[in-house]
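The structures come next, written out as C-alpha cells.
Where a number appears in this text, it was derived from the coordinates with a stated rule and is not lab data. Please read all numbers here as calculations on a predicted model, not as lab measurements. Cβ atoms are built from the backbone, for glycine too; each structure is taken alone.
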Structure P
Amino acid sequence: MPNSVMHFEIPADDVARAKAFYEKTFGWTIKLFPMPAGDEYFGITTKKKGAPGINGGLMKRKMPGQPFTNYITVKSIDAMNQMVQANGGIVVLPKQGIGKGMGWISAFKDTENNIIGLHEMPAAPPRKASAKRGPKKAAKKKRK
C-alpha cells in the first residue's frame, strides 16, 4: 500500500534518561546511529528482522514542544507538500536531506494540529545490464 508509516522519532530533553526508560520499559535496543556531523542520533530497534512493526530514532529535542513524530514514505515530498497545503495543512519543516543516501524528510501540521513527517527515498541507481552470453553450446556426446 502506498504512503505507509515507515519510521518514528522520539525527541527527548535528556536523551540518556529517555534511552534508559525505553530500553527498560519495552526491551528495545537503542544504539548510536552514524549521521553527518552535528546532532547525535540513536537508532531504535523494536522488532526482530522480518517481524511486523517499525523501528525508529531517538534524539535531543530541537525545539520546545517538539512531538513524537511518525514518518510516512511518499514518492515525492514536493508533490505531497502541495497536496497537504491544498487540503488545509501547513508545512512546518521544509524538505531537507538526511544524509548517507537515505533521502529527504519534511514535516507538516495537519488540520488537527498534529505534526506528521514525510520521507522520500532517493531514486534507485540504474541497474547495470548483465553481460549477454552467447547461446549455450550443446554437450558433445562421447562415441564408443
Structure Q
Amino acid sequence: MYSIKKLIAFDSVLTRKLRTYTFDLMGCCQQVHRELGPFLNEYMYQDALEILLVEREITYSREYKFSIEFHNQPIHHKHIVDFFCKGNVFVECKAIEHIGPAQRQQLWNYMRLTNMSIGILYNFAPIIDEGERYYLDTKTKIMYAF
C-alpha cells in the first residue's frame, strides 16, 4: 500500500516548481469541467481534454500503453494511462462520485512501475471537480501530494 505525504512539508521549492510545471495541465482539466459540467461519461471528458491539449500545443500521448517485466520476463498485459503529457506527466481521468484510495493506488502503481515522478488524478464528474497532483520520489517510492 502507498503512503501519501505533503511535499510542502519537505521541500517548498520543489512544490512550487511542480505546481508551476503542471499549472497548464490542471488549467485544461478545469476548463473542460467548467465548460462541459458534471455527470458525463469519462470518455467525453477525455475527448475534450485532448482538444485543449492540441489547442494549447501541449505534447501528449493518449491511452499511453506500458508493460513491465517480472524476473526479466515481460508481462504481456499492458497498462493504459489516459494521458502521458510533456514527456513526464501521467494524467489519469475519472468520472466518478469521489476520488478514493483505489484511484490513488492505481495512479501510484502506474508511477511506481514506470518510475514516472509526476501524476495528476482528475475527477470530472462531481459538481465540484477534484484534481490531485502527485510527486513520486522514485528512489524511496514515497508519494507526495503537491
Structure R
Amino acid sequence: MTLYKENNYLKKLFSEPYHVVNLLFIVVILFVFAYFGIFSPEKNNYPVVCLHEKLTGQPCISCGLSHGFSLIMRGKIDEAKQWNPYAFRVFLFFVAQFIFRIKFTIISIKQPDIRKQLIIYDSIASLLVFLISFLPFMTNIVKISF
C-alpha cells in the first residue's frame, strides 16, 4: 500500500510541467548553494570572475557577491555586507525561491484543483521578492543607460 502511494506521488510530481519546472529550480538553487559552500572567500578561488571588472578595471554593483554569498553560508553576515551591501538580500531571494518551489509544489500536488490560482500567487510572490532583492541592480542599470 505504501509503495503505491509513493509511486502515485512521484507520478503526480513528474506529470505536471509546473512541478517539473519547480524541481529544476530547486536543483539549480542547490547547485548555487553548493558552489558558494565549496569555494572559499579566504582562498578567493572562484572560477567565475566579474567580466565588467576584468574589461574595465572598475568594480560593478555585483562585485563581491560571490564572496558575500560564501561568507553568508559560513554565518559571517556582517563581513558579507562589507564585500557587497546587497549580498544578503540577493541571498535571501534564493532562500525564498527554494522555499517557494518546495511549498508551492507540495500544495499543488495536494490540491490540484487550485493549481491555476496557485501559479498566479506563485508568480506574484516571486516577482515581488525579485523586485525587492534586485531593485538596486535594476536602478543601477537604468542610471548607466541614461
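Of the structures labelled P, Q, R, which one yields 0.9 when distance in nm of label points 7 Å out along Cα→Cβ at positions 21 and 61 is computed from its coordinates? Each step should come with its number before you reach the end.
Values: P: 0.9; Q: 1.8; R: 2.6.
Label of the originating structure: P.
Quick check: 1.17 is what I get for Cα Rg over 2.2 N^0.38 Å, for residues 53-124 alone, calculated from one of P, Q, R. Which structure matches?
Values: P: 1.11; Q: 1.17; R: 1.56.
For Cα Rg over 2.2 N^0.38 Å, for residues 53-124 alone, the value 1.17 is produced by structure Q.
For which of the structures P, Q, R does the calculation of distance in nm of label points 7 Å out along Cα→Cβ at positions 45 and 69 return 2.5? Provide the component values of the computation, followed by the final result.
Numbers: P: 2.5; Q: 3.6; R: 1.8.
Only one of P, Q, R returns 2.5 for distance in nm of label points 7 Å out along Cα→Cβ at positions 45 and 69, namely P.
Out of P, Q, R, which has the highest value for mean projected area of the Cα convex hull in nm²? If you can, show how the numbers build up before the last one.
On the way: P: 15.9; Q: 9.1; R: 11.6.
With respect to mean projected area of the Cα convex hull in nm², the highest-scoring structure among P, Q, R is P.
Please state which of the structures P, Q, R yields -4500 when helix-only ellipticity at 222 nm (-39500 (n - 2.57) for each DSSP H run of 4 or more, over all residues; to 500) is computed from it.
Working: P: -4500; Q: -12500; R: -25500.
Of the structures listed, the value fits P.
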